[in-house]
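Some structures are shown below for you to check.
Here, each number is a calculation from the coordinates, and none is a lab measurement. Fair warning: this is a prediction, and the values are worked out from it, not measured in the lab. Cβ atoms are built from the backbone, for glycine too; each structure is taken alone.
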Structure 1
């Protein structure tokens, strides 16, 4: 699938506001991919499709989830805010025929996971720093990614910071935290500790 096809699918599927968001994520993903010498087309396709199931009805999301092995994941049903990510990956893989890497980036763009692929990292962070994001810590994530020479170490630092902020927000809101996010935080915290970046 090329960028124009992904963009067309997103435009036909999403509301104007959500489509605008995907465009902002695609722009951020392109920047990150270019800077890291990664495939910019793959990054932009994943970005345009990352929220493809965001506006599906709850019943449709659950139907897609029940038709896969997703529902077996620990505490999945306790975290409805992540359903669209996992269902979207299934939809993109089975209906849109995207490759495994793009499906993975769609799947984990909300929760993250331990030891993410490069594309998964790019989409997770692009979704957090897209130009339409106005939450208080978005600028802090952008500062990490834009102020230093961007490399894998800086990328992982930004992931850890983003996870810390997201988990803290969920705790304050007394909401369930998906176990993949906790495992991701532990993985990147350990990685930063090994590299001496959190001293």
Structure 2
């Protein structure tokens, strides 16, 4: 159920962001990682309505696996050259994707490698943090905050179209993720410090 919900969420949010690409509805292209996260969160919530497991236990346990899965998915994007690459650059590590699904001869930012890199760092941080802090929703909102922050920065060199306040829809979504995390941790801190 979780896998199906994640895939459906990924496809639906992609189509909401790109209504002009409705032809990709039943295609292996066109997914949104943020949609996958939302779909998985919704499915998990529904599951806990019928099960005695607490929501935070499942979400906190799944957080490291979610970002590791994202890192693995970025390897697939990189190897296929599926238009997830970035804007042209002359940096020493710039790459072209002449045989990619969406081929380009230009030297561009290898955005999937950036995403894979920060995802692996977040994965390691989550594992280390769990040993130090094990409070409800800590892993989830640490993931949401770090992922949102990193994705927000990477979108500056992404080739995604700028559509909302000079941001891509993915960058705007990443900003919302980061803000949600900040609100959670500030709110929890203020509750802890209140008399």
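By the measure distance in nm of label points 7 Å out along Cα→Cβ at positions 64 and 160, tell me the structure among 1, 2 with the highest figure.
1
For distance in nm of label points 7 Å out along Cα→Cβ at positions 16 and 152, the highest value in the series 1, 2 is held by structure 1. Comparing Rg/Rh (Cα atoms, Kirkwood Rh) across structures 1, 2, the highest value is found for 2.
Which structure, out of 1, 2, was distance in nm of label points 7 Å out along Cα→Cβ at positions 80 and 136 derived from, given a value of 2.7?
1
The maximum of relative contact order in percent (Cα under 8 Å, 6 or more apart) over structures 1, 2, that is, the highest value, falls on 1. Taking distance in nm of label points 7 Å out along Cα→Cβ at positions 8 and 168 from the coordinates of each of 1, 2, which one would give 2.7? Answer for the origin of the read-out: 2.
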